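Read-outs: derived from the displayed coordinates by stated rules, not from any lab. These figures come from a predicted structure and were not determined experimentally. Cβ atoms are built from the backbone, for glycine too; each structure is taken alone.
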Structure I
Amino acid sequence: MKNKRKVLKNKNILLGVTGGAAAYKAVDLVRRMKDEGASVVVIMTAASKNFITPLSLEIASGNRVYSGVFDDPMSHINLPRNADLMAIAPATANIIGKFANGIADDLLSTCLLSFKGKVVIAPSMNWRMYDNPIFQENLRRLTAHGVMQTGPDRGTLACGEEGIGRMADVSEIIETIKSAFSKKDFFKKRIILTAGPTREYLDPVRFLSNRSSGKMGYAIARACIRRGAEVILVSGPSCLKQPQGLKSFFRVETAQEMRDAMFKRLAETDIVIMAAAPADFSPEKKEKAKIEKSGKLSVNFKNTPDILSEIGQLKNKPILVGFAAETGRRLDRAKKKLIQKNADMIVFNNVTAVGSGFDVDTNEITIIRKNKELSLPLMTKDNAAEAILDAVSDTMKKQAKSGPIQRLRANHRRRR
């Protein structure tokens, strides 16, 4: 697959593994970071060896695993000096307490104190420990100094109790690490993003919909968050997990519900990205009871709200990005849509092309702007999301140059 962008490519990550029940997940975390192109060196605390062996992490990382502060002279200086980022997963209450109070009594804690770069922690402990006010004070102290926290989640803990304290999923930890390395060209920008299909009901049981899974929209949401945006995600029915770090999340079913959820929040929005596939038609009448199967069925339809067009006609519209999913290479239709909807950008894709249809992890897109067209090869939807945001960022810069005072006034009017 061409044009494969990896945020962690050639990054050196120093991973600390402490003595928590989730230590076994460190093997998967190391492999995932390596898959993303990173080089990983592991530091284990003495307690962590009760849960996982150094050999397992050495095999996974392909590098020597460090543990004793006196095993290798100056390792507490050399290891952090060569690292681009430090991650602690799992991060127990013990290591968080040490770090927050400047205690350095083993290799990991001394490395943390001597490291000058970005640090990501994934807390993992019993809910009682996590709720303890002293621990929470330690956590606040670290995050106030720029330490990035991911998790913990609620669920069944190692002791069998239910509560908060489960280490974040490996995918969430990877996402936070990617965010640490991502440019923040959307910092403080508010983005409304739509994803997934809609459902238009014939009766309480049956509905019209489409095959959209929401994967493209959710990938864009993750990329927006990584790049510093405040993201409001309005999602149609989807089985995907809600992205970490959203400002707001709204689940809707119908196109009308999607339209209403968006317009309530447009006043302070800088960018709208319509990655959803809302239905174009809905039945004129929704039956109150299940329609019986008997002979022929005739249904009259009406048009659903044209959300993209409505936003495009606003006097002080935000930057507007629409999508054109076509069956065949109908770029002409996408170009007409750009003009007719008064959008700033249309993302075209041929859903009949191999690897570019619904409910897959890849996409082949063409980004269409006024007097500019960029066709990209087949790539992951995460990479396609980054390419789309690069184009949006370019549009923002051009608008700022063409009329910064007018743009500022327009934004001010929308925020009043």
Structure II
Amino acid sequence: MSTDPEIKKYLESLGHKDFRLNLEPMREACALLNNPQDTFASIHIVGTNGKGSTAAFLKSLLMASGYAVGLMTSPHLIDFRERIQINQNWITWEALAAMVQSIRSILPEEDFLSYFEMLTLVGFEYFSKIGVDVAVVEAGMGGRFDATNVLKPQVAIITPISIDHETYLGHTIEKIAKEKCGVFKSEMTVISAPQPQAARTVIEMTCKQLNLPLLWANPETISMPLGLHGTHQKINAACAIEAVKALIGDDVIDAIAPQALKNTYWPGRLDYLSKNPTLLVDGAHNPGGIETLRDHLILNHSRQKIFFLIGMLKDKNLHEMITPLLSLADHFICVKPKTPRALPAETLAEKILSFGKKVTVKTDPIREILYDLLPQLTGDQMLVATGSLYVVGECVSCFHKPD
């Protein structure tokens, strides 16, 4: 199992397994490997929006403090090796092959784990074998039953909570917040971003029941320039700083934070792939993320005509996803993301047409759409790709090559 296609084929074969409300298979698999997730310090990140950006800020801060940092995020944009990094270096194909082969050899069944569970376990084993000082781990979905919740972290971060993945997490902020709080464990510190009152109440009650210290991140404390675009990034940076303080103390933060935060980069989130012509990509895939994108465009691009290249997944609330963009859009270009979970572009276009907006459906590969459309944009026009990380990933792959 030493070639890229073989690894991809096996991992993709696990993709049929749905998110399951049961951590026992993951716990059993970890035990078979002598619980590698217990061999390093960790910070666990849950929430609806901002998890990846917060993880990126944490990685920068911890590396600037001299730590060997493991980073586990999801989903990936171009290459699934993005999900597992040490000090900004993706896991190598050789290491990935060795880890997967070792894990497969001890599992009771060939498809005992799901795609996400397998990659999570590979990450834990890789971090343990290489010997990271601290791992920054982003939950995939929810928290309580997420595969990453076998961790026993020193710090948990809750980024802003809003409605998403209702089928699995619930249809109210309270229910979703309870799922996120399912990662809380004894002897940890909880850091939370500012939250809607319903979520705040759940977080406070859960911390009180478990006797956990709770710190509220304050974005007003962030005055230095950030490497990530958007005023909302002050929230994510504040969460990261509070988490590092809780883990290693206050001593070094003041000295290293300004440069570390300024140098932080996280692809696909308010990411300008081209300035002339202007191409902005943003992985907003829920109403909260779309509203953040809208606010950024109003603040920075109010005088430009905006074309939206947009694709979504079937489980999204189309009304809540489209409405915030209507007043900004000159034209919508609908595409179908490359995933079995994709919403047909025609269905999305019909919904947008019902609002009276101009729409085009494109079935060409996104690479071809970009190559055709970008040269036609004038100085007062811009293209914004959004609605799904699958769409954003295809755009990013046109400008960046995997390692």
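For the structures shown (I, II), distance in nm of label points 7 Å out along Cα→Cβ at positions 215 and 391 is largest in II.
Set I, II, criterion distance in nm of label points 7 Å out along Cα→Cβ at positions 103 and 271: the highest-scoring structure is I. When you work out mean count of other Cβ atoms within 10 Å over residues 87-94 for each of the structures I, II, which one comes out largest? For this comparison of mean count of other Cβ atoms within 10 Å over residues 87-94, the top structure is I. Among candidates I, II, the computation of distance in nm of label points 7 Å out along Cα→Cβ at positions 255 and 335 that gave 4.6 used structure II.
Determine which structure produced the value 17 for relative contact order in percent (Cα under 8 Å, 6 or more apart), calculated from the coordinates; the candidates are I, II. Source structure: II. One of I, II was used to compute Cα extents along the principal axes in Å, for residues 31-174 alone, and the answer was 42, 40, 30. Which one was it? Only one of I, II returns 42, 40, 30 for Cα extents along the principal axes in Å, for residues 31-174 alone, namely II.
Among candidates I, II, the computation of P(r) over Cα pairs in 20 Å bins from 0, in percent that gave 24, 47, 26, 3, 0 used structure I.
Suppose you compute helix-only ellipticity at 222 nm (-39500 (n - 2.57) for each DSSP H run of 4 or more, over all residues; to 500) for every structure in I, II: which one lands on -12000? Corresponding structure: II.
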